[in-house]
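The structures come next, written out as structure tokens.
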Structure 1
Amino acid sequence: MASPAAAPTPKTEAQQIVAALITRARAAQRVYEQCTQEQVDEAVLAAGWAIMEPGRNRALAEMAVRDTGLGDVDDKITKNHRKTLGLLRDLKGARTVGVIAEYPARGLVEIARPVGVVAAITPSTNPAATPANKVINALKCRNAVIIAPSPKGLSTCIALVGYIHAELKKLGLPLDLVQCLPAPVTKDTTQELMRQADLVVATGSQSNIRAAYTCGTPAFGVGAGNVASIIDVGANLNEAAAAIMASKTFDNATSCSSENSVVILDGVYADAIAALQAAGGVMLDVAEKSQLQATMWPNGKLSSAVTAQKASRIAEMAGLQGARFESARFLMVEEVGTGPDYPYSGEKLSPVLAVYRARDFDAACAIVGEIYAFQGAGHSVSIHSANDEHILRLGLELPVSRVIVNQAHCFATGGAFDNGLPFSLSMGCGTWGRNNFSDNMSYRQYMNTTRIARKIPPRMPTEAEIFGDYLAKFGS
């Protein structure tokens, strides 16, 4: 007699919530998959206009700052606009439907295919710009997307999705192409979304990135930022200081691409410090440095109270008084070490800059290497220099995926209108940062490619063609 089948395990509440979203997303994606390239590109523009329309952009920026307590409204408006406009520029004309490439000599035809339902994990630091970026890339490749915002960013995400739905309605497309986890956003629902989706694209805390990589679903996650900037002998110091100030203070340093340390060569150290001070930096003395450290890292952990706050506000919290702190754009501390015992050497997510002095360029590279051994390996490095040999050395020797030359780092590393990097708010950090890619995340991470292979004339080489030079040099 056959034994009775075991009763199915009841689904948890998180599983039920996510399963309902996934079911709706799959139904919408099956309809959307039949769209032409023209229709897909219209959907992309619809999602872009949802965040770029000036009134909605401002509403999203104000809501983001109000509800997360992070960043600056005007800077978020700029970020929402520029990052989305740049992404739309990059996507214009890109083929993601049907045959996208043919190589007759190789007998190959490439066809773009959607991945299905994308789980988009997004941070509180960019609760509108990052979800919009992921939605646009997902739609470009005929996917549905479900956003898992940070709990603080939920209100902004819900508003953004509402704006996107308003635009999709104009095109007659299914609204369930773009969804958001409902309140309350929990670790359980976020992790369940990762498990049930077809692809995970994750930006945010390293705990979320680790969860993405271990959820069992194919995933793209990004590494931690902790950008160091080198000021070389021969650099234009005023331009370097202005770029560092602009990058370090933009949106109160919410970006993972904001400089956290500056390594200045001894030959220009005094003049570079003077230029940074003229740009709005305030150098703390030893006692002030200790006082600020106690405020920023109570019990050895970076305090969320200082995250993405203005320099004057952080100084006030630390009890640092005087006119120079009231007008400070960013705070500077001289540092000599790296690692857990030197917390200023890590990512600070605030307009606070660690300053290192290097005797020469070799020493500067060594300091940056030590910083990245502690935190930030794989992300990027900044250099202000006129020395092409030094610039190339950074790309050849340091564990970084990007070398940003003579630019404001947080504007440049995620793509800019005056450099060739793709616009993105998610930067892969390669194996150095425990990531499986080292590019700026783009639409290419959101699609599958099918290849048709036809017979071509044989291209089989002789052994002599392959081994001839080797055997002539080393013998058989």
Structure 2
Amino acid sequence: MSKLNVLFLFSDEHRRDALSCDGHPLVRTPNLDRLAQQGTRFLNAYTTSPICVPARASMASGEYVHKTRCWSNAQAYQGEPKSWGHQLQSQGHRVDSIGKLHYRGNEFDNGFDQEIIPMYIRDGVGWTKGLLRDHEAVLDCSSYAKEIGPGDDQYTQYDLGVTRNACDWLHNKENQDSDKPWALFVSWLRPHYPLTCPEEFYNLYPLDQMDQPRFLGDDERPSHQVLQALRKNFDYEKYFIPETKKVARASYYGLCSFLDYQVGQVLKALETSGQAENTLIIYTSDHGDHNGDRGLWTKMTMYDESSSIPMIIAGPGIPKQKMVTTLSSLIDIYPTILEATGASHDSKERPGMALQTIANSDHLERDILSEYHDGGSLTGMFMLRTDEWKYNYYPGYPSELYHIAEDKDELVNLAESAEHQQVLTDCHQRMLELVDPEIENKRAFADQAEAIERLGGVEAILNSDEFDCTPVRS
């Protein structure tokens, strides 16, 4: 296969089923649908962590969270482990980023030649209150339910700037001068909240046609002690009434359509630049969003609403109109980019698999991992996904086991079922092949204890400024 440029399109908080090509009855995403028709869509793609900073460190490095030790939104990537960008740079490729990185800052070598309108964690420190994992209700969630509906927002304006810069970059002939393929990382904020949506996209979803959050029955809402504690710390639900839930859901769907339009503009620029025929296009997101399902909002759990992500690739050598069921993950981005560009790499030492290989194969059996070690979690959350099962391990607390093949909505926990104890044991053994959750749980808490001390202690963090999403800096 000839060596290809890579256009890597990345969004924030786009849940996997919020695509019309995935069969969603309301969401309109014509540009992503078209991309899926032109390439391959991965039906079982997952984040490495259902929270921004850890997921993005894994995406960059091709390593799971316990390897990057970027456990939380206050422990961000700062150039180690080396990224796919570093590997390309070392071999003479042009590697630029446009938009959100959520790395620590520009004083570090992040693996890009240019970082155009980047967003890093706030002040190089990030969301420190998440470090206080076992403290009660550290976040004021009230603004989430207020900043909804039609209107303008700093996140929307930022994303419009990302799109403009990406289109300009693709049309700039100077970026095509090298005899080696380039890689461009284009990263938007949407559909991440605040759920204030441009009016033309919000109006695509009339409230009288809006769907309702799912799984709200007493036997459907999360009952696990760890998840109950998480919900208590992030109780967005209590600030909603039925009508405002409709507005919030319509806003989220509208922001998915707004994002889709931005993707379409960049893909059009790629086409008119004359480079589409020798470019691999990747689209995915850092994690999902509950959007009211199970009485939960935002992310931070291992339910598919939060942990699963859309993933599409298209370009030379990629099957068209194909849907694959092989499990995939953000760790797969690293070998995918390096294989496309023809760069040599050390991916055999990393757990990912090139998406080109998955797309051009029949179903492959593999296990993937997701972790959460941030705010509201009494203990680490470790999720093992196999073809048939989802196994959630919480050190010090009961486990969960869902037979995804028959219970895709994750409503029947079989961990206490006598007839499923061997499955539970087998899943734990398979998890141990990827991570020792007891050891890494202790390591995460130890690293965070050091960070708390470095930041002046618990009281200093509790008294620090409150914010629920990273502000855009001018």
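What follows is calculated from the coordinates using simple rules that are stated; it is not laboratory data. Bear in mind that the values here come from a model prediction, so they are computed numbers and not experimental data. Cβ atoms are built from the backbone, for glycine too; each structure is taken alone.
What the table below lists for this structure:
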item: Read-out FRET efficiency 1/(1 + (r/R0)^6) of positions 297 and 313 (r between Cβ atoms, R0 = 30 Å, to 0.05), computed value 0.95, structure in 1, 2; result: 1
item: Label whose coordinates, when helix-only ellipticity at 222 nm (-39500 (n - 2.57) for each DSSP H run of 4 or more, over all residues; to 500) is calculated, return -9000 (choices 1, 2); result: 2
item: Structure (1, 2) behind the derived value 77, 70, 57 of Cα extents along the principal axes in Å; result: 1
item: Given 17 for relative contact order in percent (Cα under 8 Å, 6 or more apart), calculated: source structure among 1, 2; result: 1
item: Which of 1, 2 yields 0.20 [FRET efficiency 1/(1 + (r/R0)^6) of positions 321 and 369 (r between Cβ atoms, R0 = 30 Å, to 0.05), calculated]; result: 1
